[in-house]
Structures are given as structure tokens and as C-alpha cells.
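Structures incoming, each one as C-alpha cells.
Just so you know, all these numbers are worked out from the coordinates, no wet-lab data involved. What you see is a predicted model; the values in this text were computed from it and never measured.
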Structure I
Amino acid sequence: MQRTKALLELARPAQWIKNGFVLLPLFFAHALLDAAALRGALLATAAFCLAASAVYAFNDARDVERDR
């Protein structure tokens, strides 16, 4: 449980809200109910979240000595 909490903190999910902007074009195009478009936008959002978390993890690993 401790490890899961640490991994979740490392991923910084509070920062993921910014990746929701990928969904805005669907909203403005009135395409929120278009299954194919929504699926693509959700996949893009997930990819952005994973990429951002990877960058945070890389940065934390790189700066571990400086942050102590």
C-alpha cells in the first residue's frame, strides 16, 4: 500500500487536469457524442497524462540528490 501511494504521488495526478484541454475541441465542435472522436481524444488525454508523469518521474530521479 505504501508503494502504491508513493507511485501515485510520483505521477502527480493533480497536474493531469491540464491535459483535459485535449477534450475542448470536441466540446466546441459539438462532437462529445461522436464515439470515434471521443475515443481518440480520451486516448490522447491518457497519453498526455502518461507522458507528463514520465517526465515528472525522470526529473525527480535526476534531482534526487539536489532535493535532499
Structure II
Amino acid sequence: MKNISNGPGKLCRALAVDRSFDYASLLGDQLYICEQIGGHKKQVEKIVASKRIGIDYAEEAVDFLWRFTDE
């Protein structure tokens, strides 16, 4: 089970997220992100894109807004 989801491809495989979800909103009903606070789940309302971190080697990709966090 170790390393089953360390990386975007492995994470998608572990969660059964395939290409049928391309362009799906992460704030919709079909595919969504939620956080659990105590015993209650709360759907994330806003996702913010920012520059990736720790990838100085990535040349032009270093400035891609491919890091996503909830606000």
C-alpha cells in the first residue's frame, strides 16, 4: 500500500479518476473536493491556482499555475 498515491497519476488511479472526468468542475456534483471537520463534511467552495513549488528544474513549467488549494 505504500506509495499508492504519491503523484498525480497514482492518485487518479487510486481514486478511479479517469479521462472521462477531463474538464469536469471540481465544485460540481459528479466530481468534488470536500474537507472533513469533525464528523461533518464540507464541500470546498473555491479552488485557487498558483505556481508549483520545489520544481526549479522544470524550465518554463516552473511558472505554470498547476498547484491547487482550497480557499
Structure III
Amino acid sequence: MRCLIEGVTLTGREADVADRHYILAERNKPSIFWEEYERVSGRPGWQCHTMPTKHDVMVEAPEALADLLQDISAG
């Protein structure tokens, strides 16, 4: 739970990451992750994806997630 309540200190180097992706489990509502999805979806350098699952995408849709991650890694 600490990862949800403690802040992170960024160094500014996160801007060096050119290809950023956000994967949202869209059946996970209400969720704080929707806010983040909305925040980054319009930003340059971000590609947003949705999966038709609840929070445990890797359990509910392992093949679809693997396919998406493979597509992302291939560029």
C-alpha cells in the first residue's frame, strides 16, 4: 500500500524516455488508475492502451497482454 500513498522523487531524467506506454484495465472502476490514464493520454510521447479486464490483466487476459507487450517492444 505504501506505493499508493508515498510520493516519488523524480530527477527529470524521465523526460529522456521517448516511448512511454500506459495500459489501463478498463473494467477496474472506480479506480485511481483512470485519473492517471486521462492525465497522460493527451500528452506527447505517451501511447495509451486499454485491456477489457479488472486489475489483474496478467491473470484475466495473459495472451492478450503478452501480445500487446510484444507489439510495444517491437516498436
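To test your reading of the models, identify which of I, II, III gives -21500 for helix-only ellipticity at 222 nm (-39500 (n - 2.57) for each DSSP H run of 4 or more, over all residues; to 500) when calculated.
The read-out comes from structure I.
Here Cα extents along the principal axes in Å has been calculated and equals 35, 32, 22, so which of I, II, III was it run on?
III
Something else about it: I have 41 for relative contact order in percent (Cα under 8 Å, 6 or more apart), calculated from one of the structures I, II, III. Which structure is it?
Value 41 for relative contact order in percent (Cα under 8 Å, 6 or more apart) corresponds to I out of I, II, III.
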